Structure I
Amino acid sequence: MLNVQIVLFDGFDLLDAIAPYEVFCAASMYAENKLAVELVTAEGARSVPSGTNGLVIQASGRLNPDRAGILLVPGASGDVKDAEGPASIPAILSRAMKTEITGLIGKALERGEITVATVCGGSLLLAMGGLLDGRPAVTNQMGMEFLGATGAVPIHARIVDDGNLVSGGGVTSGLDVALYLVERELGPRIAHAVEQLFEFERRGTVWKDKGLAPEGRTLGDDDEPSHSPAARIPFENPVAAASMFEGIWDATLATPVGKLQVRLMISTSDGMVFGKATQGDETLDFLNPVLKEGTLTWSLRITKPMRLNLKFEVVADGNQMTGTAKAGMLPASKLTGKRLSPSGGIS
């Protein structure tokens, strides 16, 4: 028996979840009940409001990360006009990430007999929780840059098969992902029968990291390369940099998911700039810090409250710092800071 769990959360996208549900139910009919599909949540059986006009769907059980089979995670449906509001897709995914979903799915990914599948923004939910670091995946085209900012490797394909992780890009890809999984697990004849029933043929080539690579291309080379781990970069005017930015700063980031307090420690030595950022119990080195025309930029790989590669751009005026931090498609977060000490104390 192939067990399929479709994982719902508040604000999930209806088509992401229900299209695969129908495919798996049809496959069960043709496969003489050798497949069982269930709607589940991290909390257990409950009514789950979707992100489409709040339409409620009843989940019948709790996500079980130890049950062999398939776990399918849909994306979110929300306000695409206001990317900073509480009804936006990033905000819905962030709230879902703070439940037990990512922890339970993380356990499932550790088990060889479980395939985790995502549809559209479902891969972003996992990536924000740090589960896709270094793994090829796809999401809705509007979220590909953001997917890369989480540390995943964005692949521009309809379906990406990375072994125990299968992802689909776009809200209608739920049909394609489910049909592909039916073919992979139960065979092409069952998948073909479902296609005939639905009068729908699966779209696109399934991308796998196998076979000959196209000449001159490498994995994920359509997207921005990852940052080097350099902690210091030469800058134009070390004297000006020391007076403008050197010191310990208390900074606040106003993000779509709430305000974050960050302690920045910046110093200079021998024409080089050094930086560290502390948020909670996590301290990270600046990546690729560069000073140009009075603006200091750097990147930071944070893991809390979600895993993201943030790009900072700040200016200093006396003991006041202002700027932005941005990750992929997310709107830029405003940064404000106050210098506490004239010395960063970093070497």
Structure II
Amino acid sequence: MIAQRKDDHVRLAVEQQQQHDGRNQFDEVSFVHHALAGLDRTDVSLTTAFGGISWQVPLYINAMTGGSERTGAINRDLAVAAHETGVPIASGSMSAYFKDPDCADTFSVLRKENPDGFVIANVNATTSVDNALRAVDLIQADALQIHVNTVQETVMPEGDRSFSSWVPQIERIAAGAGVPVIVKEVGFGLSRETVRLLAGLGVRVADLGGRGGTDFARIENGRRELADYAYLTGWGQSTAACLLDAQDAPIPVLASGGVRQPLDVARALALGASGVGVSGTFLRTLLDGGVAALIAQISTWLDQLAALLTVLGARTPAALRHSDLLIHGELRDFCADRGIDIRSLARRSGSLDVPHETTGNTR
């Protein structure tokens, strides 16, 4: 039953990718172009550090799958791509492993194929501390991701219906996991109030997981006989909106959900993310073109991200937070309603630095 559900999730997620019209609220964020802000490419580093974690690049393969023979093969290929490109990788939910230890290798393959990489285990918010430790141990995880997904569970035919225990259990897991804990939404977004709550629970990092990519309400509705939750399609805040909402967050934030190309990565970093996660876009590439195509895509993204930093005058991903941004459309309306000052975003860079002496009038 669990294995079939995992396979259904992959199939429906890929169908969504194929049907998506290609637009989301990242398109309502643009950089102010300063023609003389550019750096030398050799001066740019993609290293990012946050919450006691350090990555060589600010891009990671976010939680997807595991728990069946097919999804184990997908995890193997994802791990190979992570190893070859140096990007961190998160497992899919490991609940299947707790219920059926025979599927352990569909998750442990992430470490087997990526022995020196940064690997993140993934559990749900009802997981016991003992099981969280089992998950970390199985894949020798460097961090633990707790996914929160009340909307998905509500639409899921066999999903949870009780959520009041989640807050105290997250606090217990954060205290006992032994590795940094990241809490991640699965595509409906974390509000600023939720991020502040998580900080008080001892959570180290929040993955905002906003709307714009895979819609798990739509996926679960596709598994319902009557498909009677169609009205929840599009629920939640976009990733761009969540980043704007979390401008003064007390803990570092990661961005995932609807990241389609390197420009979206740069936008998310400029909006305050310490790292940017991708799932659906990479999954479609893997299934369409194989692991070699995914390795090529990730390598190209990293190369183009460094190029964008060079043009924008940002020596590091964190330096993008000083770039000037314009907010448009419905995203601008969201900021007005939430009391977010977007005017200051358009004037963050100040005067341009002049890295060399001018030679005066040469005529």
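From I, II, which structure was helix-only ellipticity at 222 nm (-39500 (n - 2.57) for each DSSP H run of 4 or more, over all residues; to 500) = -7000 calculated on? It traces back to I.
The greatest value of distance in nm of label points 7 Å out along Cα→Cβ at positions 159 and 311 among structures I, II is that of II. Sorting I, II by distance in nm of label points 7 Å out along Cα→Cβ at positions 103 and 127 from high to low puts I first, with the largest value.
Match the computed value 21 of relative contact order in percent (Cα under 8 Å, 6 or more apart) to one of the structures I, II, and report its label. Derived from the structure labelled II.
No value in this document is a laboratory result; all are computed from the given coordinates. Since we're looking at a predicted model, the values are computed, not measured. Cβ atoms are built from the backbone, for glycine too; each structure is taken alone.
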